[in-house]
Structure I
Amino acid sequence: MAKPKVVVVMPAYNAEKTLERTIRDIPPGSVDEVILVDDVSKDGTVALAKSLGLTVISHERNLGYGGNQKTCYTEALKRGADVVIMVHPDYQYDARLVPIMAALISNDICDMVCGNRIRTRWEALKGGMPVYKYLANRLLTALENELTGQNLGEWHSGLRAYSRKLLETVPWEKNSDDFVFDQQFLMQAAHLKFRIGDVPVAARYFAEASSINFRRSCVYGLSALWCLGQFLLQSFGLARFDLFEPKSAA
């Protein structure tokens, strides 16, 4: 069998201070290509990415976190990726896990793999996760696991790996351009019965790492609950949403 093509995608915005550290942590030889999609950064992210030999795609206008991911996955599939791993270039997640996550996909153990920053409470808090975010994460994750039938350690991690089949089936193009994109994607994958797993990853909160404020966290949480409501209505046959209809059915 041919070796699967592994592509790392990086949705970037003002990541100049952390990009090189993130890239250096990706084990040599573990990926075939790194694609950075810049969402109109105001710093030197693009120039640095090019100097590091990354494939760089620059948006002409800011499309948001979800909008950036849409470009990431479109480009990765266009370039023949079999496994796609999203790594934030802000050094908030440990890129050394890339080959482990890729192996879980390429060995047909999982269709999707998420990083889990909450192996224990003390590790998450010691890593700088704000108490209110920790509590909200725990409550939402417990509710989402219970209502979707999953058993993930965390539903709110930005470190994720996907199989090509999943990306070609889940209608992620219909998702929000905002931060709730990640929640919609997970619920879509759960509804379509893809195999979702997770791996432990350290929590890293520090000045240069991107993090949404309290107000936007509240909007994100409410949006996640609305998406969960849609998931339940669809699952019980009480309503139909394009969000949960596989591309192959279109």
Structure II
Amino acid sequence: MVDAPSREPRVIAVLPAFNAVRTLEKTLRDIPRESVGEIILVDDASTDGTGALAERLGLIVVRHEKNRGYGGNQKTCYREALRRGADVVVMIHPDYQYDARLTPMLTGFIRAGVCDIMFGSRIRTRTEALQGGMPAYKYFFNRLLTAVENLVLGQNLGETHSGYRAYSRRALETIPWEMNSDDFVFDQQFIVQAVHFGFRLGDVPVPTRYEKSSSSINFHRSVVYGLGTLWTLFRWILHRARLWPCPLFAARPS
């Protein structure tokens, strides 16, 4: 008796968008279309016509009537991708900051069962990162926070602050990311949660690409984000020591 061929994992790309009309088409051109089954764009109350352009380009578009923030946008992205049957979800920023041509590399490690979560690391070398336009202060804090997170979490990631990520369905169904912040620290909370629940993390190098049309948070927001990252690590340490339970690290109800 011949076994039936196994089904190919369904890969869905999600684009958390806010005022990305200038860069959306460039980003889409770089995504190898055979590498994703569907592309979902969540328009976080853009004022520049991003949602309308995405519809003209044939994307699945979900609109927020009010701006919910970067983390809030991702929550809608993942809910919709899971609802549409994704086995692997890859998040691609539509601001052209990340090289979407590498999408099959990120998803490939998950489809092969090697990793559960993958990141695109922009820090291959200091020279490359700075020549790619990463501000010096962001490079410094990126390196510092990445080192602290690797030390505390027992990981060896090249960068923990990349917005180019891929997740297995099991990771998204296990981690209580709905409890996370609606702000930028959502990403760091997710990493700590992933380690807490025992998922395998990996990364691949991607070019550093800061352009005028790419979105970037200012110095003040960066400081708030950094402090939020350290606070998340501190809460996890206390949770693990059973000194102060944190709902971010509580298992979902069965």
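With distance in nm of label points 7 Å out along Cα→Cβ at positions 52 and 140 coming out at 2.7, pick the structure among I, II it was computed from.
Numbers: I: 2.7; II: 4.4.
Clearly, the read-out refers to I.
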- [ ] Determine which structure produced the value 13.6, 39 for Rg and Dmax of the Cα atoms in Å, for residues 44-115 alone, calculated from the coordinates; the candidates are I, II.
- [x] I
Task: Origin of the value 1.00, where FRET efficiency 1/(1 + (r/R0)^6) of positions 180 and 236 (r between Cβ atoms, R0 = 25 Å, to 0.05) was derived from one of I, II - done: II
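Ranked on mean count of other Cβ atoms within 10 Å over residues 36-43, which label among I, II comes first with the largest value? Write down the numbers at each step before the final one.
Details: I: 18.8; II: 22.9.
Comparing I, II by mean count of other Cβ atoms within 10 Å over residues 36-43, the maximum is at II.
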TODO: Work out mean projected area of the Cα convex hull in nm² for each of structures I, II, then name the structure with the largest result.
DONE: II
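If we compute mean count of other Cβ atoms within 10 Å over residues 92-99 for structures I, II, which one ends up with the highest value? Could you put the intermediate results ahead of the total?
Details: I: 21.2; II: 24.6.
For this comparison of mean count of other Cβ atoms within 10 Å over residues 92-99, the top structure is II.
We did not get these values from a lab; they are worked out from the coordinates using the rules stated. Just so it is clear, the structure is predicted and the values come from calculations on it, not from any experiment. Cβ atoms are built from the backbone, for glycine too; each structure is taken alone.
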